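Any read-out appearing in this document is the output of simple, stated calculations on the displayed coordinates, not a laboratory observation. Just so we're clear, the structure is a prediction, and the values are computed from it rather than from any experiment. Cβ atoms are built from the backbone, for glycine too; each structure is taken alone.
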Structure P
Amino acid sequence: MPLPHAAAPGTALDVLQRTFGHPAFRGPQAGIVEHIAGGGDCLVLMPTGGGKSLCYQVPALLRAGTGIVVSPLIALMQDQVAALRQNGVRAAFLNSSLDAREARAVERSLLAGELDLLYVAPERLMTDGFQGLLARLAGRRDEAPEGGWGDDDDSGSQRSRSDDGAGTDGSPSAVRSPAGIALFAIDEAHCVSQWGHDFRPEYLQLSILHERFPGVPRVALTATADPQTRVEILERLGLADARVFISSFDRPNIRYAIVDKEEPRSQLLRFIGEEHEGDCGIVYCLSRRKVEETAIWLSERGVNALPYHAGMDQAARAANQSRFQREDGIVVVATIAFGMGIDKPDVRFVAHLDLPKSIEGYYQETGRAGRDGGPADAWMSYGLADVVQQRRMIDESDADETYKRVSSAKLDALLGLCETAACRRVRLLAYFGEDSQPCGNCDNCLTPPRTWDATEAVRKALSCVYRTGQRFGVVHLIDVLRGKSTERTQRWQHEALSVFGIGGDLEEPAWRGVFRQMVALGLLRVDHESHGALRLTDASRPVLRGEQSVSMRETVRQSGGGKGARRRASGSGSAASSAGVGDSPAAQALLERLKAWRREEARTQSVPAYVILHDATLVEIARTRPRDADALGEVPGIGARKLERYAQPLLEIVSDALTDAG
């Protein structure tokens, strides 16, 4: 049976505090909520973890009718609905995970006005059947029984009570009209962009919502959209007159680091071991085979790693995702098929073993770390092979020339981020049109890279490419430059060339860095039809003629230890969730008791632990040690429904801990 609505319509702040347990709105949330609640359309750009969901959840509770949320992923719907029901909100979802009987029950609840929020996939939303449901819902807006559905009697939703004992605050205004559509929320709105990394054709049809239901406010939300994508979202969703709310794209708690790729798996293992042992994380790989091999390799070395990619058996894939969502310390090795909509707040790191396709993809994938606001890391290994691979994927795709040109420009922007010697965050935010100052929390700020005048080395490399006939890849070219006699240099008589041995002053890793940066700078291009041979470009001519100088990052070999290892000791990594309770052993012990209770409660209810209570809420309970329900209700994250449901066990745990502490 559906949950009764727990929040009495009132002010937005009332709903925020009573239902969600938050003392105040953050940033632009209040303005967005007011605009939507008043019937306005808008586009909301807000970083992951910035509170986008509240921007439509609160107005849906304030307005008459049901809020319809378009969401592209089943896992996201399930977790958000579970979290809402924990707060006493009458929420449900319609997707392929439901059988016919379950789907019909949800539809009946929708038409009966028993839902505050309904999550639905865009494919289902656009079916004739669901459009008919919406038409019936909208057409019944004024059909509440005489006397209203808010009377405190046995009628309507007031008599609905779930088996788990969920109730309302008892006020008549807590039950609203059973008819009408409160709003349409289009989540992950960047999926409408044909240039984007998550394009979904069904999103292009969503403009029909405005045509069929012109009086219903619409809000499109995304964490990832450059200026071009924003324009496309507004045009394709018919939001030309919508107000645009843009929050800062900055995630200051995330530390960005990009390292030269040497032995990427060993580098990754060292990074995890030094900074994130026992932490939850995501490792992205480009291919399914690499996902499988990397997960096995990490597991054999003591990391609790699981694979995830679209080619896996569906049951195995779902099981691995469930373990990641519900257990601590799981590292998922995945393709980009994993992630969008992942709402797990305590992901402490996101690592890339391969180069993403664009800054948008990189930003969205790294944004899955540190959603709880605690310290997190975005780590990537990057080498010439990554550039070659991404260029080949663009050149060999079946897309038209316009798409290839846009894709190449996006890759160039990402390469600029990888190769910059300045603050990475400044470069990242500038891509989204945001000015900023050096952050002090990226590898370049913490350990400024040295640059050098590489003009002479670049001229030697370009000459070597030319003298060898523009027919060879980087390995052979470095052998020629360093004067290394091999079967190939002998067979092609390259030891007789004037360029043989002219680069002996640089070690092989340094030359790899030179060639990588030359490709990134457009001084060389990769000829995929000639098995990866490097060729000169028009941009290389001024350098060869001595008319242009070239500055490059100095290639540095990675070593263990350093700032990352010291950072863990200062309260990052797995310690992030307990940093707020102080150094008291009693407080730490209390926090562990609270987590143990939460794990058992989550297991009993078959939901992720963070759906019960977030780490930050447990930390605050352990820090303040509330003695009664009133004090517990002041803890952020404890709304009226959770206070009613969990006050007794939580207060007992605190009381026992205080007794044990003497």
Structure Q
Amino acid sequence: MTTSATFDAPAEAPRRSAARARWLAVLRTPVGAGAGLLLALVLLLAVIAPLLWSEEADRIDTSAVLQGASADHWVGTDALGRDIFARVLVATRLSIGLALAATSIAVVLGLLLGCAPLLLGRRGGRLVTAGVNIAVAFPGLLLALFFAVVFGVGMTGAVLAIGFAGAPAFARLSHTLAAGVADRDFVSAARIAGVGRFRVLLRHVLPNIGEPLVVNATIGAGGALLAFAGLSFLGLGVQAPSYDWGRLLQDGLSGIYIHPVAALAPGVAIVVAGLAFNLFGEAVAKGIGLTTTLGGGFSPGRAARREVTGPDAVRAVPADQGTPSTDPGPAADRPVLDVQDLSVTFPGPGGPVRPVRGVSFRIGRGEAVGVVGESGSGKSLTALAVARLVEQPGEVTADRLEFQGADLLTGPERAHRRLLGTSFAMVFQDPMTSFNPTRRIGRQLAEVAQEHQGMNRRQALDRAVDRLRSVRVPAAERRAHQYPHEFSGGMRQRAMIGMGLMGEPTLIVADEPTTALDVTVQRQVLDLLAAVRAADGVALLLISHDVAVVGQVCDRVLVMYAGRVVEDLPAAELDTGARHPYTRALVAAVPDMDVDLDAPLPVIPGRPVDPAHQPPGCAYAPRCPLASARCTDEDPVLADDGAGWRVACWHAGEVTDRAVPGAAPVAVSLGERA
């Protein structure tokens, strides 16, 4: 207990300090200070008013019926001689309480509907989203009246009616916020670790959208207060002998010509309380940099619409390109990863677009395979497809997709999740987005052990600390209790590798893991990956824009262009023995220590192929100095020479100094994520 307290305090301090600073900034503004004070007074009055004035509010005095304002009765009396001012004060609790109850129903129901696409998958999510979009199109008050008729007249029916009427707006907001978080790398990491959809939502999505939801719920409470008063005024809400501000407003309306103050007092109370909630919510939203999307809890909002669907459904299809599928043989000789004719397709305005087409490769146990190519060549998308992280409407197809001998094309999703969660590790490109910013590093690592290894909370945290030590994170026990923002970029990448080692991985996929790091830290991360591979016999798939690094770290290199593998060669032959013109051009475009500083940098002429407009024949032909008529007519197959070297080129191994006529030189774009 002592140790935990010692480490939690420093970790909490920056977050608490930042939160305190934001709230102080809000309260320092005139609107924030005024709205905060007004809201505090309204809430305080809701608590103490029934205790102080209930007796006076219920006292019947037939000798003082329908009196005007006086020293004894500040806003007069009603038809039974009861003090209207006292009744307005006492009604604060019921009015505020019912509004908050309706807002709670709207928020909870809106969260369930808005996050349904993350839980139900593509088809169920689309149906729910379509229903929400239809409901948002109707005016909020019209929905409230409709539900009031459905649930019946009275207090309970009115609360349910306003809650259900406000839910579509919160659902739209939740849907938009959750969609943004669901695209982050730390959510992908959790899914690879085998964390179920509900836990991903509970642990990784909701904590990151809580702040804007609270702000909009505050504003929504003001709208619910006004709506509830409206229903009571129409006789659909609170019924006698109970009363709220809407009921008092209805009672005062009958004598408005001879006693207008009786109707004015509850009306002023409704306006003041509604303004308190709305102004305070707006001030907080502006102070912490949020844009509110709910107007009075019923408007459709200004949030952009975005589809989020469940994990892709991988299915087998006939091969149309690439190396023919062969039986991998006995289990002892099977590769860790066997991919045959993998394709990824997205719908496009002119028809299906295939940014990955017919990719085939195998990775043996303990083998390091590099993937290089220009931006847009399909490197990262291939890795995401293997990890089953391509979201709908993307479709992943393959003739074979096996990991550790298990067929990922068939079988239960739960078994696949467990296998990938314990034996498959992925290190993402941006270390800043690889971890959930609202959870401590140690707890995020421990989640894997709790999910798949049956460890309790303490055991899982101990293993997380041990894994952080194994990836050379200094002061691992203290660091485990810190948040991601307290780690440097290099430390976050080490921790990400440590998360992959929480199970017993046989394959690590590193998607440009050193792009956002300086040169020294890059070397440290690559050395760490090499050490993990050597110590545990872990296979490595390294995606990188640095051809030189891949040549040094890997045993074999896959060169991708326009969504397919154009050459598969030994890393030792990358610099001098490459047979494909594109591979030789990539190597030539990398400067070295002997480059002539006065000469222009080597470039590859032309531009990469647009996946939506694949040319006939070889995709590299328009940029290739060796291109012939056959290259523009026929797409070369990825031929195997029998010794493990594959190349897709009609002129493999030929050398020329010719340039492409009319092609404008364009520098190779290797620094961006494919």
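Assuming 2.5 is distance in nm of label points 7 Å out along Cα→Cβ at positions 90 and 650 as calculated from a single structure, say which of P, Q it is. Intermediate results must be reported in sequence, preceding the final value.
On the way: P: 2.5; Q: 9.5.
Computed on structure P.
Assuming 24.6 is mean count of other Cβ atoms within 10 Å over residues 66-73 as calculated from a single structure, say which of P, Q it is.
Values: P: 24.6; Q: 13.8.
Of the structures listed, the value fits P.
Quick check: 207 is what I get for volume of the Cα convex hull per residue in Å³, calculated from one of P, Q. Which structure matches?
Among P, Q, the structure yielding 207 for volume of the Cα convex hull per residue in Å³ is Q.
Could you figure out which one of P, Q the value -15500 for helix-only ellipticity at 222 nm (-39500 (n - 2.57) for each DSSP H run of 4 or more, over all residues; to 500) was computed from?
Attributed to the structure labelled Q.
Quick one: FRET efficiency 1/(1 + (r/R0)^6) of positions 50 and 274 (r between Cβ atoms, R0 = 25 Å, to 0.05) came out at 0.25 when computed from one of P, Q, so which one is it?
Working: P: 0.25; Q: 0.75.
Traced to structure P.
On mean count of other Cβ atoms within 10 Å over residues 546-553, which of the structures labelled P, Q is highest? All intermediate terms of the calculation are to be shown ahead of the outcome.
Numbers: P: 14.6; Q: 18.9.
By mean count of other Cβ atoms within 10 Å over residues 546-553, the leading structure of P, Q is Q.
Output the label of whichever structure in P, Q has the greatest value of distance in nm of label points 7 Å out along Cα→Cβ at positions 226 and 362.
Going through P, Q one by one, distance in nm of label points 7 Å out along Cα→Cβ at positions 226 and 362 is largest in Q.
Who wins on distance in nm of label points 7 Å out along Cα→Cβ at positions 130 and 626 among P, Q, i.e. which is largest?
Numbers: P: 3.7; Q: 5.2.
For this comparison of distance in nm of label points 7 Å out along Cα→Cβ at positions 130 and 626, the top structure is Q.
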